[in-house]
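Have a look at these structures, which come just after this line.
Please treat every number below as a calculation from the coordinates, not as lab data. Since we're looking at a predicted model, the values are computed, not measured. Cβ atoms are built from the backbone, for glycine too; each structure is taken alone.
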Structure 1
Amino acid sequence: MKRTVLTHIHENMGAKMVPFAGYLMPVQFSGLVNEHHAVREAAGLFDVSHMGEFFVKGPEAEQLVQYVTSNDVSKLTIGKIQYSCLPNENGGIVDDLLVYKLNDDEYMLVVNASNLEKDFNWISKHNRFDCELKDHSENMSLLALQGPKAKEILSTLTSANLDDIAYYNFKLGEVAGIQNVIISNTGYTGAGGFELYITNESAELLWNALLRAGEDHGIHPAGLGARDTLRLEKAFCLYGNDIDDQTSPLEAGLGWITKLNTEFVGKEAIMAVKEAGIQRRLVGFEMMDRGIPRHDYPILNAEGEEIGKVTSGTQSPSLNKAIGLGYVKVEYKEPDTEIYIQVRKKQLKARVVKTPFL
């Protein structure tokens, strides 16, 4: 079991630790609901150092990234970030990722911890270009400061003008005396905030500095539990649940990051799905009957026929109702369509709703 460099701090703070993507990670500190509300109303600090960071550098770095990702990398300028996915030859998704343009000949790819080795091998397999791919995941830490007070807290620790960093943009700056921090206006909560990429040696200093700076602003250390409820309220996909190697980005509602005017691995397979017509679609739903939808629970129509499967579900702390994502046959995708979730031997009523939920 891998450990982030902050694992001992989380344990000393009394966090509940669980295995996740090969790492021992904090699932909660003061409690999931408490941490969730802190992020929505003030600020939460997450250790997400299990995420992977690959660097692509060389004269043809752009060509490699363009070929293995579905979005149009040529649209990026230095300091901008793109959400994208790595399609496979069958048009499924190897992983979803963030692409950072560091320089004209250098990119950082931020991938999911559970897919680190798979992703590195996949990109390496397709690297017939004049550039080098390096995995820096073991040397880097990543802290996510999320919530409406995040900018106010971070501004006390940096001279960088945070107002200049628009959503899905980044800049290098000094934070808490640490040089060359990648200050990224991104996150997985939909609550606003920043993600801070640093060397492992600086992680403890930055974690402590952020918690001190946020003391008067209601900051809470937060774990993977709140991260999941926060992302689900915004209907952000979780790899392995809502998207995987068998999922077309078009089925998952990720057509907006699938630019068919570019050349990339699996393009023909994705175009074939588009031309044939999508047979199923990822939808959001809310429960009408009491019960929590869970991954792989069957989704039924009024006649009791199975029309899909739940991919993610939870009790939403912000909405105080149970919500979920799942794939259904395309004829059931419209908002207000009545569906049923099979929970053990019961069929619980739900309805399709527009996403995000919040």
Structure 2
Amino acid sequence: MKKTALYDSHLDLNAKLIDFAGYLMPVQYEGVNIEHNNVKKNVGVFDVSHMGELYVHGDEAEIFLQSVLSNDLSILKKGQAQYNCIPNEAGGIVDDLILYKFEDNRYMLVVNASNIEKDLDFLKNKNTYSAQIINVSEDYSLIAVQGPNAIKVLNPIFNIELNNIKYYHFEYIDGIIISNTGYTGCGGFEIYCKNEFAKDLWDKIFDSGRQHEIKATGLAARDTLRLEMGFCLYGNDINDETSPIEAGLSWITKTNKEFTSSKLFEKQKTNGVSKKLIGFKMEDKGIPRKDYKILNQKNEIIGNVTSGTMSPSLSVGIGLGYVKTEYSKTNTELFIQIRKNIKKAIVVKPPFK
């Protein structure tokens, strides 16, 4: 099992550790609900160093990335980030990622930990351009500081005014990337640094954050926070067999350029798709879970749950799932088969409120 540079810090905090993408990662410290609600109200810190970082640079790096990514890189300026996905030849999704532009023809892709090798293989097979792909995942740590008090915690640590970093923008200072991004919907920053600096940075963040009720936060709360926002999780809500159009990701699928499966996506945008990813809230008591069946009023199977939980903020069951398109409109009544019971739910548009 791999360990991040912050492994000993997690042990000191009595974290519950689990195997996640080959790493021993903290799933929780004090408890999911406590950590979730603290991020919402104050500030939480996540070790997400298991994520993958791939450098892409060279004379034709942008041309190459335009041919394999769904979003339009041409609109990016130095210091901007962009949510993106890598489509496959069948119109599915190899991975979703955040792209960082450092300079013209110098980029970084931040990919899902479980997909690093798969992404590398796909990109290398597509690389017929003058572009280099370098996997630096093992060299970097990633600390996410999220919540309304994140900026109060981080401003004393860095010699820049973080208020000036706009959403989906970043600063690159002395080998550290400070990015106004996150997976919680609560605001905050993600900080990339070399492994040897991670422990010192982690400690400085906690020293600065004590007056703001800072808490270490595990992957379980990260999942409930992203689900309340309706953010897709690779392997659950999107995968090699789901189209970005089906997943509600048309906004990052720009058919004004040619890339893998772009013609197919253009047709799907024009003609529609047979299934769509929806958010739903339980009307009856019950907790939806991945792979539970979604039914219509006639008890016919119309889809399946891809992510589900008891919302720590709302104290009600919420979830995401694919249904036949005719059942995807807001306020449509659905039913979730929870073991032997059938429970009523309603289609809602995330974020859940």
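So the values come out like this:
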| item | result |
| --- | --- |
| When FRET efficiency 1/(1 + (r/R0)^6) of positions 193 and 281 (r between Cβ atoms, R0 = 35 Å, to 0.05) is computed for each of 1, 2, the largest belongs to | 1 |
| Ranking 1, 2 by FRET efficiency 1/(1 + (r/R0)^6) of positions 57 and 177 (r between Cβ atoms, R0 = 30 Å, to 0.05), the structure that comes out highest | 2 |
